[in-house]
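Enquirer: Several structures are given next for inspection.
Each reported figure results from applying straightforward, stated rules to the coordinates on display, with no laboratory input. Treat the numbers as computed from the prediction; the structure is a model and nothing was measured. Cβ atoms are built from the backbone, for glycine too; each structure is taken alone.
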Structure 1
């Protein structure tokens, strides 16, 4: 009678026989990066940027982007800070690197288009802004920046149309009302300019620029008392 098989030599729980290779050891995937670390670093950099020495925030922002190259907010905040520090070409470079990694990132396109427009690199700026509007026709910030670009180039009717378009999608934007009023003033539509600026004052009552432009409109409408009141408000706000 053949000997009974040794139970210890049978298949194990995984079905492997003695002598079978267990195969390569499985390595657990690395845990996801703790986003809270990046967010803490972003907050620290933001605090420096809003302090008395904003330039000290540049290095922390760059270090964060080395750790998280696709961190949208960090890249936006760094570009905004560089622009504020009058280092606009460096700000453009930061955003260009972001767009190299993510070509259709609308926040980067609008921000870069805005800076390029102020640098009078109008063709590049318009390319960025119209690209956003092809992707998102109702993107109000892109419509506003395009209007500003057209206004700087002296294309006042086209600029007015763009500001009107921006207000369709963002009806409480005081800046859009202000620049629409400026365009209509230049086009001789004083009643339209007055209406736009009245709306701007409802949205941003403490904007000295709006008060000054409204004073000019009242002057052109031969309303001297109303004009003087606007100029008085403008002076008071400018002192704040």
Structure 2
């Protein structure tokens, strides 16, 4: 396809996205780099009826948002956040309310060998459901107090397998998989929103209760000014 046709096609896609955004009061950009398919499915399910979820190339998002800057001041600030892998949340619902829903969608993943652990990983005392040898042999190597009960390993006391920022070996990572322990948290990154004004992502992390209090406070202040 000639380069001119490719350019026209890209412009058409960006224009269609811009028109979609124009139909709604607000648009939010969230990072989905750290999300899995299960989380994306839950995102679409929980926002159904409240918002549209659009995944597009960053270049398309930038073109669409910047084309709206004349009638939606500061919306182009969202374009600067279009790095990595993202989704647009387009809605007439307050982005503060949407953020509380998005923040609740979380999961966890396995840790890979050599990856710094974000937390202390502690194996609680009790039956591990694993036989001696295999992945569990690393426990003995690391000095954990274990017993063999009916052919299975029992841990006498809680044992810290990985300390925060520590990088696990292949053997330790394999043991965590055998124990079904996933220490890597997965979540969406709320980068920012436009709802008449640009709202940085860090300001969108607010509870529903706090949002309602702020809304009531704003109305009372408006009434006080009117009087």
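Enquirer: Given a value of 1.34 for Rg/Rh (Cα atoms, Kirkwood Rh), calculated from one of 1, 2, which structure does it belong to?
Expert: Numbers: 1: 1.34; 2: 1.15.
Answer for the origin of the read-out: 1.
Enquirer: Sticking with this structure for a sec: A value of 3.2 was computed for distance in nm of label points 7 Å out along Cα→Cβ at positions 60 and 100; which of 1, 2 is the source structure?
Expert: Numbers: 1: 2.7; 2: 3.2.
The read-out was computed on structure 2.
Enquirer: Next question, about the same structure. Out of 1, 2, which structure matches -11500 when helix-only ellipticity at 222 nm (-39500 (n - 2.57) for each DSSP H run of 4 or more, over all residues; to 500) is calculated? Please list the in-between numbers first.
Expert: Working: 1: -21500; 2: -11500.
Only one of 1, 2 returns -11500 for helix-only ellipticity at 222 nm (-39500 (n - 2.57) for each DSSP H run of 4 or more, over all residues; to 500), namely 2.
Enquirer: Ok, one more. Upon calculation of relative contact order in percent (Cα under 8 Å, 6 or more apart) from the atomic coordinates, which of the structures 1, 2 produces 27?
Expert: Of the options listed, only 2 reproduces it.
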